[in-house]
Every structure is written in structure tokens, then in C-alpha cells.
Structure 1
Amino acid sequence: MTKKFKPKVRIMPTTKIKMGRRSFIKNAGMGSGALILGFSFLNACKPNGSKENSINSAPKEWFKINGYLKIADNGVVTIMSPNPEGGQNVKTSMPMIIADELDVDWADVTVEQAPLDTDAFTRQFIGGSQAIRLGWPGLRMAGASARHMLKMAAAEKWNVPVEEIETGNGRLMHEAGNHSGSYGEFASAASTLEVPEEVALKELSEFEIIGRSKKNVDGHKIVTGKPLFGVDTHREGMLIAMIVHPPAFGLRIKSIDDSKAKSMPGIRDIFSVKVYNDDYVKTFFDTRTFNEVAVIVGESTWQVMQAKKELEIECEPIVSSTDIRDRFGTSWEQHTPSGLESSDAHYRAMEKMSRSGGEVRRKDGNPEQAFGRATKTIERTYTAPFLAHNCMEPMNFFADVKNGRAELVGPLQKPEFTEQTLSARTGIPLENIDIKMTRLGGGYGRRSYAHWLVEAALISQRMEAPVKLIYSREDDMTDGIYRPSYMIRIKAGLDDKNQLMAYHVNAGGIPESPMYENRFPAGAVDHYLAEDWTIDSNITVGSFRAPRSNFMAAAEQSFLDEVAELAGKDPIDFRLELLDRAIKKPLEGVTNDYDPVRYAEVLKLVREKSQWATNNKNRGVAAYYCHNSYAAQVLDFEMVDGQPRVQKVVCALDCGIVINPDGAVNMAEGGIVDGIGNALYGEMPIENGVPTKSNYDTYRLIRMKEAPKEIEVHFVENEVDPTGLGEPTFPPIFAALANAIYKVTGKRLYKQPFASQLVSEG
């Protein structure tokens, strides 16, 4: 895969922004109590792997300036990265924002992963592609306030007005008085000062680090195999634990026969643990398929795996139940039916439900009458299966729980919420729980539901010893929390001028709906109706990269291509016509999620960069808004020896200001490749409650040779604050692929995955 990307992030000037100290402390967590992490000077010498550190002497003393950073007497700066790193590059990009406002040389910066600390940081989790967007003002303030405090310290020493002091590359200068000094010389004095009530941020045009590519701060450790991931954790005297859960959804453990397994070499104990107590009100991320699991604890992974084979569990059917759950302060009922479910029955139930209407989510104009007047109509139905997350690093966590305290180390996306759950389950106060975040070997929403952390803690508590819990690949893939299975029926009506006049979308899923009723083409059609529905299930689902959007985009953008064809229009021109209608004739009394101007810009950019006008015979296009960003893609497709192949993808993105262009390109490429793989091959069929695929020999993933040979990523130049990036390129690629397949094969595909419908026999 090659990159044809030239960063063009035009940083436009803006007025200086001021934020009050109280607001800053609330939003950025810079108050007292911010922690200081351990620091290795040798690791600091090459923070970005690209150039030698400009400072040669080892530090003798460190000074905390605020919760995000500390400065050594030699001028080296340690910046804390507050959010978990799951491959989205926040461990590099977040410190880049701080460093730029601090006005320090990036070569003099070292980055450390902060542990969970709710006193020092806010929203210390990843999900929804919001880390940079929501962290942007606070991170800038962290750097800017530290810079101002250093200037105040220098002004006092030199007896000059603070306004006359300039900064650059980690140095302070007063030209008139011929004074200069490094940040290290003033760090001690600065650390004693109050955080200023107000501080001016840099003009965007003054950025020196933001918008310029920096290498991943963990890059060297990753390629040399250094311990970064949770599964790498090792402690003296540590035991290994693994779980066994019921073989099918709709079953629970009745009894455990450990007579053979318990006597095997190295096995310390076998028992069951209950993740949540019966009277516990589960929160949004307390999703768990099998609340009680069998646990095997031993001295080594191999010994535990051998004992698992000899463990026998007897199961019984679950009883239908209704739980009250808490969704960020709002209660809702979750019904879990009994029985052993199957995918074939699911699709029949969804088909029936889609024909019976649903709950109206939005209605503009009079769609019923409009369809009656339509000259041409078209209706299509799209479906998608359950999908497993397939994180390369299996679920794992280290726990050492003793004497009313808990130390935990591992990969998770929502540590703050999981910490609260653990406290409720164990009775250990939050202040006695220490969660250290490791790099995630893939997350995609799966590690939002960190019940395995609770399991690890309960096991350690029972064993009175440090324990590392590890899920096997089979444990993880058959344990649920899948992407829901979906169905959507869409109908469109055209007038005698081939203008889209009526649009009806009916969407639902098992057990969640994918509906986003206020997204395009809502607001671009006079007569619009959105309905949705759900079907209860005992198969657990949860966030999956670009939740709901991944299916809505696939269906909507595939359908719009068919509508464009029916209207006799180019698919890009057709979309731009609709967006132009939303711009020039906005509907009164309704709110759309998207900005039609920005939406149109990514379509125009991808049309230009792909040279769409000169060749679109084997190409498909799609565009979508999600996670506050806009993505448009043109995909080149062909069949090679009876197999589907993607030759090239051109992607246009509007995600506001791009912090780290190389990192941004990597994220965009990752979403594209991941989406193509899921669209072609991804599925998790269920038969009588049993997931039919449990490892990579049966669950098909995209292979290296099947990835696009070339990907181009182009960013819209603007001055908009950063928005989402980890997820926006994922949803539209499903439809770009489907539309390209039609161009080449003449087949419209309505059911995911696609590959089995394309592969030639023999």
C-alpha cells in the first residue's frame, strides 16, 4: 500500500481565546492532586525517533507545572498523555497539542502514559472518536498556562514586564534587556505560581508542531517488541487464570465437574465467579453475556489451557428477565428473552418487523401523499450480520487485590466507568483502586465492556495472589458483545423531473436499531419519514467501530446510487444536488446533524482528486457524516481470477485541523482496510445459540494481499477545531465497495458479506 499524501493543513488565523482558570480546572483537570509519573532520561532522548534530543545533560530535579506536564532543570519536558492508546495515535497527538502551546522543541519532549486519575484529568477514555475533539481546548490550555507561568517567573527574576518576554524552542527571551534562559532554569520558580486566571492561546497560524508529522512515540518500542500491551504484564509470583463460559447464548452454568482438571500439574484452584451481584444496577458499559463463569487458576498458561480441556460444566436454560439499567443517569429497561436463537430466525423476524412499520423518529412534509404523486419509485432492503471485533490482543487484565486495595494493569477503553463498577462489586473505595492503562492491541469498542477486569480482580481477591487473566481467542469470539444484526428498508420517489421528492427509511436490528434520523438525506428532501424498531435478544451486542453508522452508511449510500441511476444522473452530481437543496432551501422547524456545505466539500474534493469525470466505469463512490467529521471515497474494483480485488481508494476527509498528518493518514487507511474486510468477509452466524465461528480459521478477515494496492488521503483545508477521525472513514467504504462491484459485475448486493456472492466456482 502506498501513500500519495501531501499534508495541506492550512492553519488559518483566529482571534485569541481566553478561558477562565476555574473553567480550565473543571474541564482540563489541572487542579491540585495531579500526579507525577516515573521518568527515564534515556527514553526521553529520542521521543519521536527522528532526531537527537537537543539536551545532553541528565536532569537532576523535576518540577511539576500542572497536571499534564513537568519540566526538568535541564529543560527536558515530560508530558502526560491522559487517554488510553488504542492505535489511534493519541499518545503522540495529544502531547503535540500541549507542546505546541508550551512553545517547546519536540525533540526535548518525552511522553508518558498517565494512569487513571479522575482528580487530575477528565474524560480519560477513548470512544466515539472524541478524544482530540473534546480534549482540544483543555490540552491547549495546559501548554499555554505553563508557558505563561514560565514567563511570569522570568519576568520576576529579570524585573521586566511579562508582556515583553518572548518564547521559542523551550527558551525565554527579553530582547531589550538582553536576557535569555531555558525553561529548565525557571521551572522551579514557575512551579510555585498560581495557575493564571486567564491565558491567551496561540494564533493558529503560529503553530509549529501541530499540522506537522511526528513519529509515533511508541514506534521504536512496538517494532522491537518492548512490553507495552496488557498481555505483556508480568509480576513475581503471578498466577495465570482463564475462564470457561457456557457454550451457547441462552444458557447458564448449573454445575462444574473439576475432578480431572483440579488434579492436573500446576493447577491451584477451580471455582466460579459472578461478575455482577443480582441487586446491582448495571450501567451503560456493564454489558456481560455470561454473568457467571468457571475459572481455572494455575502456574502457567500452558497448564491452565490443558486443564480447561478436562473441565466439564453442566448448563441449564436461562429464564427471561427484565433489568433496570442506568444510561448516564437515565434509567431504561433491558429485556433478555430465554431460548436458543439462530440467525435464520433472526432474519425472518426482522423481515416481518420491517413490514409492520415502527416508531416514527422524524417526519417532514407528507410522505404518503408524495409517494402517491411520484412518477418513479424504488424500494430496497439491506441486511447485515453480527460481527466480532477481532482485536489482535486477546482480552486480558492483571490484578493484585489484597488488604482492601486493588492494583490493576491492562488494556481498556473506559477505565473510569470500570473503576466505579469494580468498587461497587468489591466494596473497595475508589481511592484504593489503582488502574494503570497499557497500550491496547485493538479496541474498536470491544474493550469498553471490561468485565474481564472485574473477573481478574475477583479471582485475585479469592486467591490472595497477583493474577493475570487471559481469554483465549475462542473465549473472546464466542463471548458476545458483537456488532448488532441489522435490516433496513428504504423507499424513494422521483417526480417527473427526476428530482427526489419522497424518502422513507425503516430500520431496525437485533437487539438495537441503527437509525440516525437527522442525518443526510434528511433536510434535503421535502417529504421524509424515518421509522425504527428493535427485537429483543439474549445475544449481547455493543459498540462496534462507528456504531450504527457502519450499517446506515452502507445501506443509505448504496441506495442513493440506485436512485441516481433511476434518475439518470451521475451519483456524485445527484448527491451534490441534494446537498445544494439543503443549503439553499433549509426546512423550517427541523435540525439536521450535518453541515451540508462541509458535506458537499468532501464530495467535490474526492471528485477532483480521483479524476472521477475521466473514469468511473469500475469505480464506486460514497460519502458519510459521523463523529462530527465528513468522509467521501472513490473505490476502484476488479475481479481477478474469480476473486474480488480493490485496486485503489481515494479518500477526502474534513476532520477540522489535522494534528499529526502521518498519524491521521494511518487512521484513515486503517478504517478503509477494516471496512473493506468486514464488507467482503465479516459475519458471525448463530445456530441454536452457538456462535459458529470461533477463530481465524473460520472467521474470515481481510488478508494483506487483499488490501487496496493504493490509498490516497486528502484533507479539506479549514480552520475548524479538530473533530473525529478514528471512525469516519469506516462506514462509507462499505457502500463505495458495493457501488463499485455493481459497476464491474452488474450485481447489486443487499446482504453483507459480499465475497460469497461474487467468488467464481472453480
Structure 2
Amino acid sequence: MLEPVKNLENVFYVDLENSDLDEVVKSLGLGLLSDEMENVKKYFSKEGRKPTDVELQAIDQAWSEHCCYKSSKPVLEETVFGLKSSKKVIAREDAGIMEFDDEHYYAVGLESHNHPSALDPYGGSATGIGGILRDVVCMGAQPIALVDPIFFGNLDLPRDELPDGIKHPQYLMGGVVAGIRDYGNRVGIPTVAGQVAFHPKYTGNPLVNVGCIGIVKKDLMIHSHAGDIGDIYILAGGKTGRDGIHGVTFASRDLDAGSEDDIGAVQLGDPITKEPLMHLCLELNELGLLTGMKDLGGGGLSCVVGELALDAGFGAKVDLEKVHLKLKNMAPWEIWVSESQERMMFTVKPEDVQTVLDRCNAWDVEAVAIGEVIKEKRNIVRFHNTEILNLDLEFTTGGPVYNRPYTLPEINNLEAVELPQPPLNLSETIEEIISNPEVASKDWVIRQYDHEVRGATAIKPIQGKIGKEVPGDSSVLKPVENSWKGLALTTDINPHLMEANPYHGTMSAVEEICRNLASVGARIDSLADCLCFGNPQRPEIMGQFKSSCDALRDAASSVDVPYVSGNVSLYNETAEGAIPPTPVLMGIGLVDDIRKCVTSDLKNEGDIWLVGDNKQQLGASLYYRTLGINCPNVPTTDFDSFIPRMEQLIDAIECGEVVACHDISTGGMALAIIEMCMSGVGAKINLSGDMRTDLELFNESNGRWIVQVKPGLESKFSKRFDFAKKLGSVDKNVNFVLNEKESIVFSIEKLRKIWTEPLWNRMA
């Protein structure tokens, strides 16, 4: 089956014509399917030669689910990719590019690093941060902030119930947070937004999603393609090693008890190398010395070399022995597909090569010229004067596409169902809800991140006076020194709602992104999506994916915003089953003047209002889950009524009518008000009596905010809305008035203790 290539060690011809193709896949550690191998065999038969092992490994990387979207592409093309918006997308490459102001663009990236984090939570999450930073830098943008939506199993899972080969959620969460903390803090980019969610089905398969936003002057944006024939490839940054080999193929299959053997697929991050590398990239771009730039992520050299060339309509020729290595005696195929971190590829005009190398040396960044751009659309790789790879780029980058069969989720009756009896003690129920790690304070996570480095964070993820901070809906950045214009960031998805109804769960997530941004006074401008699902070869999983993508299209069309960046992460399964469908969303909003933004902490003066109407929609709510009730009546969206309310709320904030604002989501109105009161200012809330008390307190219907109105402006504020009513006023305690005779009263100190301790007690 294998025939050594003359004069080379560790390079082999592979006899596909006379070999069992399944055995070839097994012996080389490939992820190619049987029909894919047949196509590869036909290609080399047409070429009239035997492939090398290097060529087969390269095709394996390019045709992985992670790289070519072979299962998701048909669905995405008819939904998200075809979405039209009045907001112009400048570019969709390594990162998405949107206009910020007359002189600047902002760059957006959102990625997943799920499988690596399941094996090595620290290294997997850290290298996820490293990768998303490179994606933004590739566009010539200075990274200014990070986000981290992360998802774990039940932290209280008894050790004796932990499945074989699976790490405990507490261990995974601790490692993931530490990896994000150490990498982001050391490279000097603030982590300003995200979420931490829990669901039993993430046990053994945590989701680690990381996003980055950057800023770039319009005339400095660079594209991820070479300039012209004859341009020289320069590889800069960290050395190439055996870490990260088969990373994209590892990410394209289920996790099982044997996945620990794939630890070599996890890259090794090095923020100390990354920090000068980022500065170098930005400097070279500012000096006009680069014709193209791309980071080495999934597939390593095997993907980046060809993509840089082909996107410009050309090909590439590389001398592989010139690549600087961590280890001696690496096989050429290992060098070609390694995903070792902290590496960037530049294309440079021949006359600028020495200048670029000199600047690399000045920044103490290793760099070497390894090849050139050629006219023919092929990848040609030589190793010690012997050709070991010669592939048609359109063949390797085309990849297979599958129209996977799907079964759409059953649509349960969304109408109200017969209600269970309310709990005898609502006070105890409130305490139980706010102590649930799902909604309890994420202070243990947030305080490990530097969210103020670079000095551009105008509104932080926790807001209010020191020692009395409350959770915010969005963070706000001031990215340009001489301007008050701002960028607002938020992330969202509710896995419990997604599990109950993928379509309405996704619609609700987009709406909540809009609500979160509006809560600070920002208008949504763009979205990024990271679509995390189970095995696409199962029709029920593809049905979840199709249903969610339909909702992504419908919701974004309603609010007229594009998806500018994202990825698809499939095969998120263990032997215990698939994760809940989890389309993680990141929303970016624009603020004309950050000085007019508001925060969520209650102030000493101003009455408290509800904007938006309560609905009896408690399906998948935290309240019903706390009581053990399964109800199909999930929250739905009505963008026709929501959008005018959202616009009026933003206008009210801009006009100075609002002093505090917080959206209502998980935990309902009760939790939203309690979180606002963590500022040390209490509230006396008069319940309407129009709805059963527990349903009014805990329903999670969409389209609602709690707003504190500036004294004297109540009439002006209320006239803006089709539905707004006064709920109450500030108080020394948190007091829910049920009727003339009954109240539920808490001291703020007691609530803060109940709300703050859950994660500290489990993780500290």
C-alpha cells in the first residue's frame, strides 16, 4: 500500500488502485468517508499517478466538516447566506467587516473551540482566544475586545454518575475560564461580554465560543488573498510542531471514551509570542509592505497557502524544508497539516522581502520566506528538491457537499395549557430561582478577566458602585480616541428554550440580542453566529439545524441586519447523546454618543416602569423547570410590535428620559428587578393582579424591559409606547406587593448573598 519516495524519509506513495480504501483511511488516520475516497481515487487516476501521503493528508484537511461545511452548506445557502439587508457588509473573510464611521471599519469574528476544550479545557480555550484574535488581525484591524459564551454540564453532578472517559463539569469550567483569563489578560485584550450557561447535555462536551471585535482605518483594511504572481510567502511567528495535527478532522467527529488519545490535536497557545506578532502584523500593514495576510488556523499550511493564492485567482509553490520547526525529524505531512499556534502568513512583493524580514527581527518574531505565488491554480510543495504534493486547488477546496436528510422537530401546541397549582411559598421559590447557577452571579468568572485594559471599555460587564455591582445587558466600547461614538457588544442563546423548540428558541435569541443592546441605548448593526449542533448524519439533528437556520433568516430579516461572521461546529456528541441545539449569537450595536448610555443598576431617584406586555408563556422557563414542569408554551416573537417599542426606548435613552434599564429574560420580571436592586437601591413593585402572581413574576415572554425613568419626565416617556405602565418606586428593600394585605419582602443584603454564593461555593 505504501511505497517510499526516493531519497526522502517519511514520505510515501499510496497505491489507491490496488488497496482497500478503508484500510488506507485507517492506516493514515484520515477522516475521509468511503465515497470521498472513491472521488480521490478517481482524481489521481485521471492524473495518471499515485498520490503521496502528504497529498492525502492535505485533502483530508480541506474536506473536513470544519473546513468545507459539507453538511451545513446547502441549508446555509438557502437561509443565512442569502439574507439581504440594507446594512452593507464590506467583507466576509477571516473576519466580517462593517462600517463604524466615516474613517473606520469594525471587524467581527466568532468561533468555537469545543472538542479541544473537552480534552484540554485550559489549552483548548486559550488557543480559541488566540485563533479569534488572529482572524481580526488578518483584516488589518486592532483587536479591542473579546467575548466568551461558554456552556457546561451540571456542576453538581455526583462523581459516581460521571460517564467513563468524561471530565467533570467543574473541572472543565475551571480550566476553560483559566485559559480564557490567562491568554486574554497576557495579550492585553479585554474580555467584556459573554455568557455562562448550564445544561446536563453539555456534560463531557462543553461549548467554548470566543468572539473578537477590532477597529481599522478604512484605507488600512487588508484582504485574505495574495496580490499578484511572483509574490513571496513569508511565514512568521511560532515554530511548527506536532501539536494541532488533525485538529479539523478531530473537530469533525463525535467525542467518545477514546478521544483522550487525540490530545495531540489540541494546539499549544503562547500569548507571549502572540502579543509582538500582532503588533508586527499591524505595523507591516500600515507600512504598506503586505499584499495579503492570513492566519494559520484549521488545516495549517495545507489550507492557508492555497487559500491565499486561489482567492486571488492563482496558485502557490512552497519549499517545505524552510519551515522553522519545534522538533527534529517531523514527517513532511505533519509539517504541512500542523495547526501549531501563533503563526501568520504574509504575501509580499519580492522587493519588500528583506524589509519585512528585518521588521520581523526587530519585533523578535521568527520569519522565513517559504514560497511564491504562481500562475497555475495548483499547490506545489517540494521537500529537499523533491516534489511531494501537486494538487489542483479547485479540486481540493471544492470539497464534497451533502444534502443530508432531515426531520423537523415536532411542533408542540403553543397555546396555554392547564396550569399547575402555584407553590405555597413564593418567597422560597424566588430564593431557589436566584440561587440557580444558571442565573446566579457570574462574578467568579467576570472578575478573573481584565475588562478594562486598553482603556476603551465605557460600560463594563458588571455595572454600578464598587461592591454593589449588577449584571449588565451589554458592554460598550469607545474605540476611537477623538470620538464619542461607541460599539455595544452582547451574546445570547438559551439552550433550554432551544431544546424545547429550535425555531422559537432562535427567534427569541435574536430578539434578546436586540433587547440587550437597546437596554444601553444601542441600535443593532450586525450579528455573528456560531452554530453548534450534534451529528448531522442523524435526520433529527439536521432537522434542528434547518429549523434554527430558518429562524436565523426570519429574525434577521425582521430587524434588517446581516450575519457578518461565524462558523458551524457539528458532531458535538458523546456516547450519552447530543448537546442541545446551540446557535450562539453575538450582537454588535452602534451608539452615537456613549455619554448618553445607561446601565442596569437602579439609581436613588426615579419610578420603575414596565415596557412591553406580559404574556402567559412559561414553556422551558426557569420557574417551570424549578418546579419540574414540562410545558410546550414557549415564548414567541412579534417583531411588528417589538421594533417600534425598541426604537422608542432607544430614543428615550438618547433624550435623557431613562436612568436605568434592564431587559426581562430568564427568571422573568422577578429576577430582572432583583438584579437591578443589587445596586443597593431597593424597589416596591405593585403587581397588577391581571395575571396569577407566580405567572406575572416568572413568565419569560419576549419584548419587555424594566425601566427607571428620570423624575419629571414620566409623562413624556409613557407617551412613547403602546404598552408601558408604572410598576412602583425605589425603596430600601425589595418588596413585591401582591395585594393590599400581602407582600413578599427581602433585604437586599440577603438577596445578594443568595445570588452571589452559588458559583463561588462550587468553583472557588
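In terms of FRET efficiency 1/(1 + (r/R0)^6) of positions 65 and 537 (r between Cβ atoms, R0 = 41 Å, to 0.05), which of structures 1, 2 is highest?
2
Rank structures 1, 2 by mean projected area of the Cα convex hull in nm², for residues 569-664 alone and report only the one at the top, that is, the highest.
When mean projected area of the Cα convex hull in nm², for residues 569-664 alone is computed for each of 1, 2, structure 2 gives the biggest number.
For mean count of other Cβ atoms within 10 Å over residues 305-312, which of 1, 2 scores largest?
Once mean count of other Cβ atoms within 10 Å over residues 305-312 is worked out for each structure, 2 has the highest.
If you work out percent of Cα pairs over 37 Å apart, for residues 449-752 alone for 1, 2, which one comes out largest?
With respect to percent of Cα pairs over 37 Å apart, for residues 449-752 alone, the highest-scoring structure among 1, 2 is 1.
From 1, 2, which structure was percent of Cα pairs over 46 Å apart = 27 calculated on?
Checking each candidate, the match is 1.
One of 1, 2 was used to compute distance in nm of label points 7 Å out along Cα→Cβ at positions 409 and 489, and the answer was 5.5. Which one was it?
This figure was derived from 1.
Distance in nm of label points 7 Å out along Cα→Cβ at positions 129 and 641 computed as 3.5: which structure among 1, 2?
Derived from the structure labelled 1.
Throughout, read-outs are computed from the coordinates displayed, never taken from laboratory work. On a predicted model such as this, the values are computed, not experimentally measured, just so you know. Cβ atoms are built from the backbone, for glycine too; each structure is taken alone.
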